[in-house]
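Engineer: For reference, the structures are reproduced in the following blocks.
Any read-out appearing in this document is the output of simple, stated calculations on the displayed coordinates, not a laboratory observation. Just so you know, these numbers come straight off a predicted model, no measurement behind them. Cβ atoms are built from the backbone, for glycine too; each structure is taken alone.
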Structure P
Amino acid sequence: MTTGRRAPGSPAGDPGAPPDTLAGLTVTPDRPGHPSPADWRDEVLYSILIDRFEAGPRPVGYGDPADGDSRHGGTLSGVTGRLDYLRDLGVTTLLLSPVTRTTPDSYHGYAPVHLLAVDPYLGSLADLRELVDEAHRRGIRVVLDLVVNHAARIFEYEGGDDGWKGAAHPAPIGAWTVDFKPVELAVPEHFSRRGQIADWKDPDHAALGDFPPGYRRLATENPATRALLARIARWWLRETDADGVRLDAIRHLDPDFVRELTADLKGFAAATGKDDLLVLGEYSSTADGPIVDSLGLGFDSAYNYPEYRRQSWALHGAAPTRDLADSLATAADAFGPYLPRLVRFIDNHDVYRFLRDGEPDGRLRVALAFLMFSIGIPMLYYGTEQGFRQPTRRLERECSADRASPRNREDMFAAGRFVSASSAGDRFDTGSAMFRWTRTLIDVRRRFVALRRGDQIVRRSDPDGPGVYAFSRIHGDEEVIVVLNTADEPRRAVLETAGSWVDALDPGYAGGPPEVDVDGFGVRVLVRSGPR
């Protein structure tokens, strides 16, 4: 095996000499862990792309900092320095992009080359531990993104052909190009070696193939590979005291491995006193069925991609709000008791930012209320609370001719050079209108248990275009009625309920059910002010 050369100007290795082998590593639950939340449905997640969030005092980039596909210098210590900003926003759980050592050009973290080391561009293991400790002191939990489905392009196939090679016989390796660690995994048998995916609709290609541009798939169908990866995952939990893990691209993981790993990690965490470790799966499916099947493998939660895709047009005012009601009915039928624990989002690092160029801010205000008050665990994507925009007019998830990334991965820090008009400068502005609005929504969600744990019943939706979408969240004797208006003009909602109500967002509002007036792009959160 040949060792890859360190890029000129790249940072030194992780202080503390990260281990290159699993031999001798302690992976037993021999220290107490930070306690889990009472209920993950109470949490508000915040997804951070570390390289783009905040640069620390000694940032080191790679390539052109104005190029969206280069490293820009965001660090773990930078995130630690912004924990008070996140606490002020109301965030309760951070979802970090992968922290393991990757190739220098892999700013996003999804091309690992050393599964036991923190990427030195981001900092050190000590920096990661400090981030988790400081977050815990502020009442914020941390979820790590564990990449266990593939490695970087660490070898070339014999003959140099990187196309799909079939599933019958693993292809021989011609040459290793990176010194992959830990050493126990750096053997051919731990990789599927079927070549790069040629047809994403073919189940064999999609499950067993290498990700473009040749990220080598780990052979999670091999029991020996599974055992090593589980040991690595336990080590990260022990070393960091993280509160949960995200597993990337679960459609490419062997189902038996997923079952074993989720049970293993939850058992390991429980032995430290962390009795509800969050295991979050990422499956970018358009249909509910594959997500339901993945939840049956032991995941606590998964990204609710199907509803995101069904709801996008209506939230942008390009389809009737009846689509929102129909989507909820479809999801409730498919997911059943899983639905309240699915992670809901309006944007993330793989899709367009919610606000498109030319759209009014009001659309995001309504979408954020929909995100915070609908059933499920809400996840914010960094910068959305500051109104970051995508330079496109498209409403579909993304288009290969108009990629979501990297324009959805802007620098948030003041010195950042990869920015748009919406993201330029220091964007940690706690006085901005969108930040204050987001903080208000999170605070209202915190105040009412029904908005966090309640069932959801649709009260009203418009069948012909943008307008009213009204629903109740009910938990025990507590009911909260949320009325959203996706139109840019005032609307009146007639609801089949009565009684005395007040608006948690506008205490001066004198109206109430059965007739509720809502401004264009308006939101009302109605709670009872007296007996039924």
Structure Q
Amino acid sequence: MMSLPVVLLLAILVVYLISRATSRNGHLPPGPSGFPVIGNALQMPKKNEWAVFAQLAEKYGDVMHLSALGSSIILLTSRQAISDLLEKRGHIYSDRPVLPMASGLIGYSRFTVLAPYGFILKESRKLITGTINARNAPQLQRVIEGKVLHLLPRLLASPNEFRPHLRWLVASIVLQITHGRDISDSSDPLVQLAELVNEQFSATATPGKFLVDLFPFLRHVPEWFPGAGFKAFAREARDTIDRILDEPYQEVKEQMLLGKAIPSFTSQIIENNPNPKPEDLFVHKMASTQFYLAGADTSVSALETMFLILALYPDIQRKGQAEVDAALGSHQLPKFSDRDSLPYVAALVKEIHRWKPVAPLALPHLAMRDDTYNGYHIPKGATVIANSWYVLQATQDLRMLRICSNRAILHDPSIYPDPFEVKPERYLERKGEDANPDPETFSFGYGRRICPGQILAEDTIFLVTATVLTMFNVANAQTLDGHVIRKDEDIDYVGGTITHPPPFTCTITPRSATAELFIVTSLESHEQC
């Protein structure tokens, strides 16, 4: 039996020969030179990937090539390149790469978000969009309106806990829809389980985050092997997703047998498919779980950014409050029917998505066949990543910031003037061809892999923003160590695939004694009804 070093040496030799053969297939896009055999594997960033890729793109262009052990990675850093490939050629780039850690060892490829192009993806998206669509919007919006009403007294009673309150809100909306489950607070076991899944997913879903992503043959080493701690992490993550697939679904099924189930997405699936085939049963469980997993962390991040913006930009807060006051008058909470009367608030929501997008790097796509773009060869099997943010966070040098935003998307000054400033007016003042593009185009994925829950997320963020502006004043953003956050400083968001602002506090106070009384009485009236 061959020793491990011999096996590794042979594996490297095979990869080297494959990479040489691949490189002769066409003229690859430019990119940084790597090391023999392993390419750029050891140069892949471990944090703030979008910032590192931003610097590289300034030298190599908006379509850039890296390699890792013979596997090609194509980075897209312009709106044109993303549109041309992921949107217009979606039939070529609709697959997902197999990420050794996330897809293989853990099994996230079983979920819609990383599923390969095939049965699971198509069937789960069909189920999700069958519920989250324009036809069902009024019913979904009633759920959001009711839950937001319950958010207000929580913010009033314990404003310092606004972040857990936001997590409760998103969980209560989604789990009411998917499982008919009434969540009292974010300590609910199902919420805790779902947040653990999201945390583990965010830590693993970016290519190159773990050594096994760069050297896939490491997946065969035993868990006790030095440096193989990733295998213990993978084992724990597998156990977590098995639990979240089975436990909520089984709970709804048991409630249905007892005649106590509240109508929901999951109960309807079970009712319509009492004896599903094993492959269908898995898709049903996964689709019902995917609702929350896909939207929870992203929506919470966007809402945290909303509070940060209101605290840092009091003039924006005042303009938003003036608009809701003029449109709604006093003693009235905003509803979705008021959306057309609140264009400034809608524009603010767009800036929330643009200024600090929750997913700076879009989830990777996979080239399903060889392709050619602008004279460059994109090989079949290449991982294609869109850098949606492309803002340099690695330096405070304003000159470098300007340079590194020249080919930006959400921070391109030719598309969004003063890109590092929050300016809702940019969507209201420029019309026709000069209009700023809707940043939500770049916030929910691309092509045939666009997030199927986009409508629900957009509605939730809009109504919470409008409601907070109506009832509260937000000010004094500070980090947990007491540092006062200023709007002119570089706020380094943290996280993996999904990013969040650094933990911060802010003062959240009722706009008036009348507003405070209204918060209390409106909830009482709602509960009596």
Structure R
Amino acid sequence: MLIKVLLLLVFFAVMLIIGFICRKNSTDVNGFVLGGRAVGPWVTAFAYGTSYFSAVVFVGYAGQFGWKYGIAATWAGIGNALLGSLLAWVVLGRRTRIMTQHLDSATMPQFFAARFGGKSLKIAASVITFIFLIPYTASLYNGLSRLFGMAFNIDYSVCVIVMAVLTGIYVIAGGYMATAINDFIQGIIMLIGISAVVISVLNSQGGFMASLNGLAAITDESVSSAPGVFASFFGPDPVNLLGVVILTSLGTWGLPQMVQKFYAIKSEKAIAKGTVVSTVFAFVVAGGCYFLGGFGRLFSDRIDIAANGYDSVIPTMLSGLPDILIAIVVVLVLSASMSTLSSLVLTSSSTLTLDLLKGHVIKDMNEKKQLLIMRALIVVFVAISVVIAIVQYRQNVTFIAQLMGVSWGALAGAFLAPFLYGLYWKKTTKTGVWCSFIFSTLVMLANMFMRPSFPKLLQSPINAGAFCMLAGLIIVPLVSLVTKKPDKELVDNAFACYDKEVMVHQSTSLSDDETVA
């Protein structure tokens, strides 16, 4: 217990110290929200990865999908690395950084307003962001309840409040820069922690090959009659597994708290290096989480899914580890949750202040007042997340994967296609953007309240969210082609940023003039 408490105290102290050190970088809106657009590659890459993977992935998704699909659940981690990290950085990174700076947009709703014209898009995007980040924020705490119950004999509500207060303090003090630097430290903890946990759990079952053989011997007639299906390449249900891969991988392309990381990149070299670091981070963390969860059925004699839900899978697998490893796991999950929570509350507060209140509710809002309101809203959002988390815990709501599925499906479904086409395609129209917003929002709300009425494949929020993302990629261009063309001056101004000439070293680009030495 002493080791666990000491590790937690050191962890919390470091987070707070960094928050107060970074106060000098958060004296204006640009510094508070974007770190002055001067964040280096390692910090940006870790901020992206730690915002991506939270306790939802480690406890909720890894446990649920590892149990359902066996070792094939690792495909979700591979998809997160290749599609959610590598391709996202390659396709979105540079263009997002260039166009958002050119349009002077600090948030995704501001980008939509500047790129497509009109305040209505900005207001709609900020409302969607605020509404659907709430269930995601609430889901962050659920994974902690099981682990803290296993590691400490203290009330879960106290843990939630302490974590939320400390996160709020360093975000309010240091803004984006404090969040990013803390994300870097938390990311290192996550890398070390997940590697140690995977090795230890497999060793407890006799090593990798013995664990794989044990998994191959398990059968579940209610899932599949095929022998060894939980140790197979694609598992017992490849169609639904594909839905998980799409939602958790492609979803990052449209999530405001993820895309906003690209706004703050410092330089071209930072993009190249950040791409590699982010991808490796995702392979280790996401791949490790889902890989670990894939062996959950080896502990089926101690797990009662019907009584305790899928959230009990990972904590049960970890319960037999040495105290020092359990302490590392607790800090690992705290790191994952605090990093994502800080990103979410900063995104929510900045979006609500800059896109909804400024110029609409409060007409005269200078820089000092904007910072004050953003910091006040961080307190509000943290408080809301705590209340929801405690209520969920008291009511024994355990299916955190569904909460995240609804949130990611609505946000990424609404924003992914408009944002992507906005960066690349001049013919994207405001009507096409509106159709994407409305379609995904209505589908995910209907999925929440009228789930039994959906086709069987789309009753899962995971599949419904993946469907919304893919549908948006079709809806936006189709609607854009048959609706009024966008204003030429507006479009030309937005894309003028890509035509700007810059001087580069020959090591970066070869000269076409062969006479140049």
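Engineer: Compare relative contact order in percent (Cα under 8 Å, 6 or more apart) across structures P, Q, R and report the one with the greatest value.
Structural biologist: Result for relative contact order in percent (Cα under 8 Å, 6 or more apart) over P, Q, R: largest is R.
Engineer: Quick one: distance in nm of label points 7 Å out along Cα→Cβ at positions 209 and 369 came out at 4.5 when computed from one of P, Q, R, so which one is it?
Structural biologist: P
Engineer: Upon calculation of distance in nm of label points 7 Å out along Cα→Cβ at positions 257 and 273 from the atomic coordinates, which of the structures P, Q, R produces 2.0?
Structural biologist: Value 2.0 for distance in nm of label points 7 Å out along Cα→Cβ at positions 257 and 273 corresponds to Q out of P, Q, R.
Engineer: Right, here's the next one. One of P, Q, R was used to compute distance in nm of label points 7 Å out along Cα→Cβ at positions 425 and 457, and the answer was 4.8. Which one was it?
Structural biologist: P
Engineer: Assign the value -15500, calculated as helix-only ellipticity at 222 nm (-39500 (n - 2.57) for each DSSP H run of 4 or more, over all residues; to 500), to the correct structure from P, Q, R.
Structural biologist: Of the options listed, only Q reproduces it.
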